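Colleague: These are the structures in question, set out in turn.
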Structure P
Amino acid sequence: MRRLVTPLVFFGLCCFAFVQGAELELRSPIEYQVVQRQTKDRGTIRIAGRLSEDIPKNTFLEVKLSEEGQDGIWQRIESVLEGRNVSASVPSKSGGWKRLDVRIANANTAIASATVMHVGVGEVFVIAGQSNSANYGEGKLETQSGRVVAFDGSKWTIANDPQPRAKGKSGSFVPAFGDALAAKLDVPIGIVACGVGGTSVREWLPKGSLFPMPPTIESRVEKDASGQWMSKGEAYDTLIEQMKELGLHGFRAVLWHQGESDANQKDPTRTLPGQLYREYLEKIIRDSCRDIGWDAPWIVAQTSYHVPGDESSPDIRAAQASLWKDGIAGEGPDTDTLKGDMRERNGQGVHFSVKGLKAHGEMWAEKVVTWLHGLP
């Protein structure tokens with residue numbers, strides 16, 4: 001006879017005793033995961049797990065969602081229990097962190113249970129572009145709200161700099177952006193950052209995409225047999241992989257911050273005309289939506305700043321703005337306006353100072369909230 005473990009756990013008028021030995025491993029959700037909400041106040045948490053032994057017949061699944069500082073109520077939910085695998089969908093309100101308790105029960109016996117201490121229903125964003133979308137700021141930031149997390153491909157963690165997966169080892173605008181957005185929306189914020197320093201829009205094109213002139217850095221491009229330049233597709237493939245990891249409609253939008261490596265290059269033959277910038281970025285947007293299987297929105301910043309005296313490229317800025325005007329992307333912040341002590345080395349560099357990173361993040365939050373309010 002199997003030994004029962006006390007104390008008993010009560011659900012309604014039923015009395016459950018836990019059987020010692022069986023273990024339930026949850027693959028979804030995981031600790032600090034943020035699930036993209038579908039409406040202003042609702043979302044769906046996907047449960048996927050595996051029991052350490054075959055699931056007995058006449059077994060059911062129960063969950064308890066508890067708000068911070070409260071204890072929820074156990075609810076039996078529709079689920080698929082096959083072999084050792086468990087799957088289900090749990091509707092949930094958006095808002096702060098929740099505790100999720102899951103148990104598999106049979107008659108008056110709870111066979112196994114698992115708990116995720118922090119799971120959220122809120123807003124998730126993919127961030128792409130070049131160094132000012134990644135970890136190249138002059139100093140590191142930390143989230144102050146505790147509601148901003150980043151995904152590294154296997155786990156979610158509090159989004160203190162440097163951001164996982166994005167290139168660079170210093171600071172980013174993510175903590176300031178996430179804190180400002182969490183305060184405005186009162187939901188947790190999830191980030192997948194995949195920016196690559198120094199990249200031209202040409203380097204983000206799908207593999208084999210052709211263009212007439214190479215970018216300043218040639219490590220992610222190559223010549224074909226006819227002498228034309230083409231992208232190796234490395235940055236694009238990484239972007240698609242990370243978008244797919246979040247699942248169908250698993251994030252709100254891609255935030256794109258890039259343009260400095262296409263504007264006003266020292267070698268003018270490496271400068272990309274605005275018309276081609278627009279064409280290439282539109283291709284990246286449309287091809288990525290096709291490759292992930294749904295029309296993920298993009299929000300594009302205006303950025304072309306290098307150093308004092310080379311503070312903007314009207315050609316690149318017009319190309320970026322044309323994507324907004326034609327409804328291909330949402331309007332992001334104009335970060336060319338961040339000058340002086342907003343930039344590293346007391347205004348002499350292209351990357352942001354700590355002050356600039358905070359301003360950058362707050363500008364993104366303002367634009368994202370405005371864009372969200374315009375959605376159906």
Structure Q
Amino acid sequence: MKQLFFTLLACLSVACTGDSDSSDSGNMDWKLFRGDASLSGYTDIPLPKCPALKWTFKGESHTVSSPIIDNGTTFWCDKQGRIRGVNINGKLGFEYDLKAAMEATPMIYDSTLYIGRMDGMMTAISLSQKDTIWNYKTSGQISASPNLVKFADHKSIVFGSCDKYLYCVDAKNGEELNRFESKACLRGAAALWKEHIVFGGYDAWVRIIDCKTGIQTDSLLLDAMIPASPAIMGDYCYVGDQLGNIYKLMLENGKIIRHKKIVSEDSGSSSFVSVPAISGDAFYFFSGNRYLHAVSRINGKLNWKYALKGEADESSPIVCNDKIIVCTKTGIVSIVDTDNGKSLWEYDTGEQIIASPAIIKDHFMVLTVKGTLFCFGKN
């Protein structure tokens with residue numbers, strides 16, 4: 001197995017940082033999956049107190065992408081190969097046809113949209129020119145969202161493929177910097193932790209790569225394959241496996257210094273294809289496809305359990321300050337109080353949802369499988 005990764009980056013001595021843009025442009029950005037490079041699923045942007053449906057835009061094509069937002073314009077891709085951008089008023093302002101099926105959530109950085117495709121291509125698209133800048137070819141489908149690693153003035157795109165490799169390519173020109181070989185398909189996104197990349201795969205291993213040296217600094221074998229992304233806050237990483245176990249990993253100096261199974265498959269949990277959300281004192285996850293659990297990060301005790309109005313699926317919860325927003329496969333969008341688990345607001349879209357919501361100032365966006373974008377804002 002290759003232990004070297006980010007060969008070009010190994011010669012750089014400065015620390016890497018993620019592109020956490022949800023606080024830029026007056027909180028009008030949500031430029032990558034889960035809102036920040038650590039994939040924590042937490043934002044301090046408050047949700048509207050009494051949300052109302054402002055408008056809907058019907059994309060009329062099936063999608064499993066989650067929406068992202070750049071300066072108030074919401075972007076997503078569909079299974080037919082189209083990428084759309086709809087402004088804050090619900091008007092179509094961007095449309096581009098790659099003529100290739102896509103499932104991954106895109107990412108935007110510096111007016112460039114990066115998107116993985118089912119034919120194995122990672123594509124960079126200029127939003128201003130509405131043209132492809134570069135394509136990078138892998139040997140397997142790309143279902144994972146890309147993430148960004150920054151070293152001083154050098155930017156790199158990191159993403160996994162079902163050809164078993166985690167790739168690092170130059171953000172500007174798409175040239176391969178290096179790749180890391182795992183033992184199975186990588187379907188989840190890689191999370192950024194300080195100067196390290198953390199990711200899991202279908203080989204059941206959680207791996208840590210040092211961005212500065214390009215060396216795998218640690219790894220941990222879980223009980224089953226890892227279909228989704230890890231979530232990180234501070235020095236703690238939460239990751240679920242296919243059986244329904246959730247693990248808490250304490251990270252220090254590139255190492256997993258402690259780990260503990262904090263949710264067991266025996267508790268009635270189900271396969272984790274969604275990503276847990278983390279706040280300062282709790283973490284939140286779906287269990288048995290019917291419940292949202294809030295568990296204390298301090299003592300591991302259950303704070304509360306909320307019965308969902310339908311089955312949960314791939315959609316991941318997002319903590320917004322003191323509230324949490326969740327979507328179900330049956331189309332229900334709910335806002336729940338993080339303190340007591342009480343329902344504060346609900347809306348039935350009437351369409352299946354497996355995407356995660358995107359949150360910006362005074363608004364949040366929900367995308368359905370049918371390609372309908374719902375914009376909610378202040379009443």
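Bear in mind these aren't lab numbers, they're just calculated from the coordinates by the rules spelled out. Note that the coordinates shown come from a computational prediction; the quantities given were computed from them, not determined experimentally. Cβ atoms are built from the backbone, for glycine too; each structure is taken alone.
Colleague: Quick check: 24, 12, 10 is what I get for semi-axes √(5λ) of the Cα gyration tensor in Å, for residues 50-113 alone, calculated from one of P, Q. Which structure matches? Intermediate results must be reported in sequence, preceding the final value.
Modeller: Values: P: 24, 12, 10; Q: 19, 14, 11.
Of the options listed, only P reproduces it.
Colleague: Starting from the value 17: which structure in P, Q was relative contact order in percent (Cα under 8 Å, 6 or more apart) calculated from? Please list the in-between numbers first.
Modeller: Working: P: 14; Q: 17.
Answer for the origin of the read-out: Q.
Colleague: Which of P, Q yields 28, 26, 18 for semi-axes √(5λ) of the Cα gyration tensor in Å, as computed?
Modeller: Details: P: 46, 22, 17; Q: 28, 26, 18.
Only one of P, Q returns 28, 26, 18 for semi-axes √(5λ) of the Cα gyration tensor in Å, namely Q.
Colleague: Starting from the value 0: which structure in P, Q was helix-only ellipticity at 222 nm (-39500 (n - 2.57) for each DSSP H run of 4 or more, over all residues; to 500) calculated from? Write down the numbers at each step before the final one.
Modeller: On the way: P: -6500; Q: 0.
Working through the options, I get structure Q.
Colleague: Computing mean projected area of the Cα convex hull in nm², for residues 66-217 alone gives 13.3 for which of P, Q? Don't jump to the answer; show the numbers that get you there.
Modeller: Details: P: 13.3; Q: 8.7.
Matching structure: P.
Colleague: Next question. Looking at structures P, Q, which one was distance in nm of label points 7 Å out along Cα→Cβ at positions 106 and 290 calculated from, given that it came out as 5.1?
Modeller: Details: P: 5.1; Q: 3.9.
Matching structure: P.
Colleague: From which structure (P, Q) was distance in nm of label points 7 Å out along Cα→Cβ at positions 330 and 346 calculated, if the value obtained is 3.9? If you can, show how the numbers build up before the last one.
Modeller: Working: P: 3.9; Q: 0.8.
Working through the options, I get structure P.
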